[in-house]
Structure P
Amino acid sequence: MSTKSRELNASEKDAFAAEIDALRARTLADVGEKDARYIRRVVKTIRYLEVLGRGLLFAGVFPPALILGAIVLGIAKILDNMELGHNVMHGQYDWMQDPALNGKTYEWDIVATGDNWRKTHNYRHHTYTNVKGMDEDIGYGVLRLFPEQRWRPRYLLQPLYAVVFALLFQWGVAVQELRMGLWFTGRVPKKKILRDVMPVFRKARRQIIKDYVIFPLLAGPFFLPVIIGNLIANGIRNVWTFSIIFCGHFTADAEVFPKSIIQNETRGSWYVRQLRGSSNLSGGKLFHIMTGNLSHQIEHHLFPDLPARRYAEMSVEVKEICRRYGQHYNTGSLLKQCAQVSYRVIRYAFPGGKAAFGSSAVMLES
């Protein structure tokens, strides 16, 4: 538990949950046409930016056009990934009954499949947030970020491969559900491996053909700048999403929990765990939009199926509720939170660290 939060008894947790539920109910009752107009504007903005970015890349033989086109296309991909795809797949706009915005069937513009994301993220991560051995987003099976994770010699290089992971983040997300570690130990039948791999392979093939074959061919003799521009744009999107997601979960005050915490877990206890396992980022309206409003990670974990554009207004009341119940509301600038994450990446590349669960904790094999 964070030293800045006090422990709540059962009745206090119930009261805390009641206030969070009341806020949710009031907000849900107000959700309607203005939210629908907003997400449709987001869709149009993404399409306009994508056309503009790709158009500039077609003129990419001139260096300023290449750089500007890659940046614009990268912004379009960020918005498509975070403010549109991620939020739609949480079912935030299912009430619109628009097939194009159906959270159960939506497919986004990255190599990861929507179906796999809905399993690893929407279900496991949001149900078992920061529970060691159950939430596979803790280090994504690649990084040691908490002392409770068992140290292995391979972690000595994690400051280097954390950079590679950031640059290729969409690929890390794509293979997460495949649980490749089980393959190499022979714990998964070959038929199941093939069955699980094929959807990812087809999605990755489609994305590669789109960005690195079709659009370059449309550019004719200027195909090379288009390939380079798409590579840069995907890199921009990958590094940005990696940074926002990691800064929302692995800051200094973010907590991890043993499996025992979910035994007989009440709604109030679940809310408290979501709060203590999440970190917010401060910034202006445009910044929040560019993060898919995951800069309000606390509110997202409390209300994952409410339109994310509502998190900013809800955060005012959530923060006040936390203050009254003596709960630390973890927020800070992007620079501050990134510095804390970077410290974790470097510090826990080496053995040691004080485990919050004590010596009887079960160490996570990652």
Structure Q
Amino acid sequence: MALILVIDDERSIRNTLKEVLEYENHQIDLAEDGVIGLAMMQENHYEIVLCDIKMPKMDGLEVLEKIFQITTDVQVIMISGHGTVDAAVEAIKKGAYDFIEKPLDLNRLLIAIRNATDKTCLISETRTLKKKVARSYQMIGESPPMTKIREMIDRVAPTDARVLITGSNGTGKELVARQLHEQSNRTGGLFVEVNCAAIPSELIESELFGHEKGSFTSAIKQRKGKFELADKGTLFLDEIGDMSLSAQAKVLRALQESRITRVGGDKDITVDVRVIAATNKNLKQEIGENRFREDLYHRLGVIIIQVPSLKDRTGDIPLLANHFIDQVCSEMGMPPKQIDEEALEELKKLPWTGNIREFRNVIERLIILGGPVISGEDVRVFA
């Protein structure tokens, strides 16, 4: 069932649409002109608007434009007894979902409304999923090191500057990369992640740059690489310190020329990609031992962000504990547990060599094995 507004100066059309659509279990409001319709739009959250084009006081195409100034969360279907191709094209250009001529084909209208309702539901579900994903990649903490990182992200994200994120395993380098993407001008593009340590050296070039059919034994069809997939978006090269020297040379060329060549191909492909890299290694030391290219290091490290270890931000442990308790309990379908002050103090004493990743695992263990209120004794026994 959808809440639908019908804007039409013909009483018979309004009443017919109301009767037909209420029979289909939709809730219908009526407006006799665009001025009244826009006023009703201000008061109600309509999912679909049926709007005539030729009306007194305000033309339907003008109404269409003003509707989208009020809200973009609505599907507008234009209807007209003076339908022309030009009018239909103009309506679609201005954002209309569909254009239907009078006399109305009610079956076509019902199909258009059903499809528009499905689109509205899909948009709503997508927005909900994006919020859920965003919550999963929140940066939790208010300690001075975290405040400094947030300030750096705010300054760097809107630019296209390349960023090298350093820090120990489990500190949350990916979270920083995702925040840089979400706050950038590329947020409409993809965030493509490549774990350079998890891909065999003989396959990393194919993974990054793609390959042509027949370029090697298992290349049974053409495949796009991560650089192409991330076009107009962000490419996150995680654990770049583990990349082979031959792949490093090709990445350097891609950064210098904004072009790549698929494995087995001879055609240059232009790409528009912002590259963010991360590593847990000391790249200057790797350079000294001839395992990492110095020129690539300088290309990647325009901005360097050092993510602190958990032992350097123990003041964030209470916030992190409550965040992960809520998250884990939600995933398990349990009511959130409480944690007492003694338990938090005990957590602060631990070395946390695995950083945030280890901390989350410990919180999950305490939720499962600890008492109704997680206590200091629970931490001493189970952490």
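Since every read-out is calculated from the coordinates, none of them should be taken as a lab result. Treat the numbers as computed from the prediction; the structure is a model and nothing was measured. Cβ atoms are built from the backbone, for glycine too; each structure is taken alone.
Tabulated values for the structure
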item	result
Per Kirkwood radius over Cα pairs in Å, the highest-valued of structures P, Q	Q
Parent structure of the calculated result 1.00, given that FRET efficiency 1/(1 + (r/R0)^6) of positions 8 and 328 (r between Cβ atoms, R0 = 30 Å, to 0.05) is the read-out and P, Q the choices	P
helix-only ellipticity at 222 nm (-39500 (n - 2.57) for each DSSP H run of 4 or more, over all residues; to 500) from the coordinates reads -16500; which among P, Q	P
Among P, Q, which structure scores highest (criterion: relative contact order in percent (Cα under 8 Å, 6 or more apart))	P
